[in-house]
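All of the numbers you see were taken from the coordinates with simple rules; none came from a lab. These numbers were taken from a predicted model, which means no experiment stands behind them. Cβ atoms are built from the backbone, for glycine too; each structure is taken alone.
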Structure 1
Amino acid sequence: MEIKTIGVVGCGLMGAGIVETCAKSGYTVKVREINDELLQAGLARIEASLKKAVKRGKLDEADSKLAWERITGTIQLEALKDSDLVIEAAVENMELKKEIFAALDKICPAHTILSSNTSSLSITEIASATQRPEQVIGLHFFNPVPVMPLLEIVRALLTSDETLKISREFGDSVNKTTVVAKDTPGFIVNLLLIPFLLDTIRAYESGMATKEDIDTGIKLGLNHPMGPLTLADFVGLDTTLFVADAMYDEFKDSRYAAPPLLRRMVMAGKMGKKSGAGFYDYE
């Protein structure tokens with residue numbers, strides 16, 4: 001099966017990045033949001049990102065214009081009915097995702113592959129809401145999508161060899177390096193990253209060192225591009241907490257138990273860079 005048209009559900013930070021990446025790679029993309037206000041905000045985010053890429057010399061003006069022309073926004077899920085591949089990038093809520101997939105299963109033709117950008121939820125459970133579990137797969141992009149080179153492909157229990165093959169080819173076509181993970185909480189990256197971030201927050205919470213010294217120590221001592229507290233801010237402290245809680249619920253392992261400081265910061269609205277403040281101030 002040749003993928004020509006891609007549907008994206010959600011035009012938030014991740015969804016907008018996925019739309020932009022697919023459009024720049026030559027795909028016709030239809031993106032759906034739940035209302036026009038969110039849709040216009042998402043489209044504005046894409047347009048600004050394309051302009052920034054041109055300004056930085058990463059993209060030609062003509063290619064930027066062509067990419068923009070390939071994108072169509074909608075508030076109707078039914079508008080995705082002609083998609084060969086749908087990538088769901090809605091909020092991390094299992095019941096909502098199952099509702100979306102059940103609707104897509106009825107709307108989309110038999111050949112359509114349905115995928116989720118979830119960072120932690122079970123693809124097998126999401127697939128159970130459809131009559132085509134063999135055509136459901138996880139396509140986990142990383143933020144910012146146009147820049148990050150990795151695509152984590154998550155094979156659910158019933159995902160077919162053909163769906164996996166097409167998904168890997170799609171990853172190659174959008175210039176991503178693909179890795180394949182089993183459908184376990186956190187997949188590859190978050191399975192290893194979350195305990196690292198939580199241990200860092202515990203160390204900071206205990207007063208072991210300043211946040212600046214912790215980040216500098218890891219950057220220079222382990223040759224990381226950024227320190228773990230900065231990384232947590234970029235990932236989103238709410239996202240970090242959500243994934244940690246989901247993994248703790250599954251494994252009941254203390255490595256995934258969120259530190260009190262993380263939970264209090266999220267309750268206080270300090271989500272990291274996207275909210276303007278987290279461990280560091282971004283205003």
Structure 2
Amino acid sequence: MDDCVVIKFGGGLITNKSTMCTPNYAVIDSLVDVVANCLEDDLRVIVVHGAGSYGHLRAKHWKLNQGFLPHYDFVAQADCQTQEEAVSIVRKEMLTLNQIVLDAFAKRGISTHKLPPHKWARNTGSNFDGDITKLFADDNSVKITFGDVVDCEEGIFGILSGDDLVVRICQEIPNVKRLIFAVKGVDGILKRPPEVADRDDLIEHWSPSIEYSGVHNSEIDVTGGIGLKAARGSEVAASGVDVFIINGEEPQRLLDACKGISTRGTQIFAK
């Protein structure tokens with residue numbers, strides 16, 4: 001069986017996260033080029049992508065990450081009056097973003113298979129319920145899934161982050177060798193905030209005991225930013241998979257990381 005690499009396309013990388021439903025086509029195309037190169041090297045690839053401006057802004061307004069809040073006094077939006085409507089709209093918006101990603105692969109002649117979590121997963125966190133082994137079984141297509149609003153036993157609904165999805169995929173799919181988080185605007189985990197950091201502030205080897213400065217825009221993001229990636233990456237590393245956070249705007253670095261070639265970024269360890 002060929003080695004497999006799991007790549008997480010960050011939502012902030014593939015969209016303009018501050019403007020509702022705005023994709024970054026150029027970045028998406030460059031990421032697909034990296035995947036194509038991996039496939040030419042006989043690597044199997046599974047892609048998980050974030051929501052960015054297709055999910056976070058509306059989900060934040062309607063507090064979808066907190067579940068059903070029947071007594072909260074929400075301010076209605078022009079196209080959305082209730083949390084229930086927001087769930088439906090966010091799911092449709094995520095399918096729209098997913099189709100943009102699928103179309104980019106189709107342009108390169110790469111066969112894909114989409115797996116919308118709201119159709120096969122329940123509950124949130126890395127211990128969510130869903131049949132990873134069957135859905136992501138090996139064939140000639142690139143499996144693509146994404147962060148989504150899913151049904152929950154408690155709270156009726158909630159947000160299943162792509163950072164949670166990658167944990168289970170890496171733990172349950174045979175022969176996964178590497179997990180790469182492709183992020184926007186930073187080279188990896190930093191010692192200081194990005195706006196004041198320099199090249200020497202990159203933490204090349206990170207484990208949970210090491211302090212760092214993360215980027216998490218709580219006004220927009222309804223998941224956990226770089227902190228969740230670090231935590232989930234550490235979970236994955238504990239299962240023997242090599243885990244990296246790489247600047248997704250640097251395609252050669254991303255490709256090198258996928259192929260196991262040393263490059264600039266942060267490698268995440270369990271301890």
Match the computed value 2.3 of distance in nm of label points 7 Å out along Cα→Cβ at positions 128 and 160 to one of the structures 1, 2, and report its label. 1
At a computed 123 (volume of the Cα convex hull per residue in Å³), which of 1, 2: 2
For 1.3 (distance in nm of label points 7 Å out along Cα→Cβ at positions 64 and 152, calculated) the corresponding structure among 1, 2: 2
Given that relative contact order in percent (Cα under 8 Å, 6 or more apart), derived from a single structure, equals 13, which label among 1, 2 identifies that structure? 1
Comparison of 1, 2 by distance in nm of label points 7 Å out along Cα→Cβ at positions 48 and 112 - largest value held by: 1
If helix-only ellipticity at 222 nm (-39500 (n - 2.57) for each DSSP H run of 4 or more, over all residues; to 500) is calculated from each of 1, 2, which structure is the one that comes out at -14500? 1
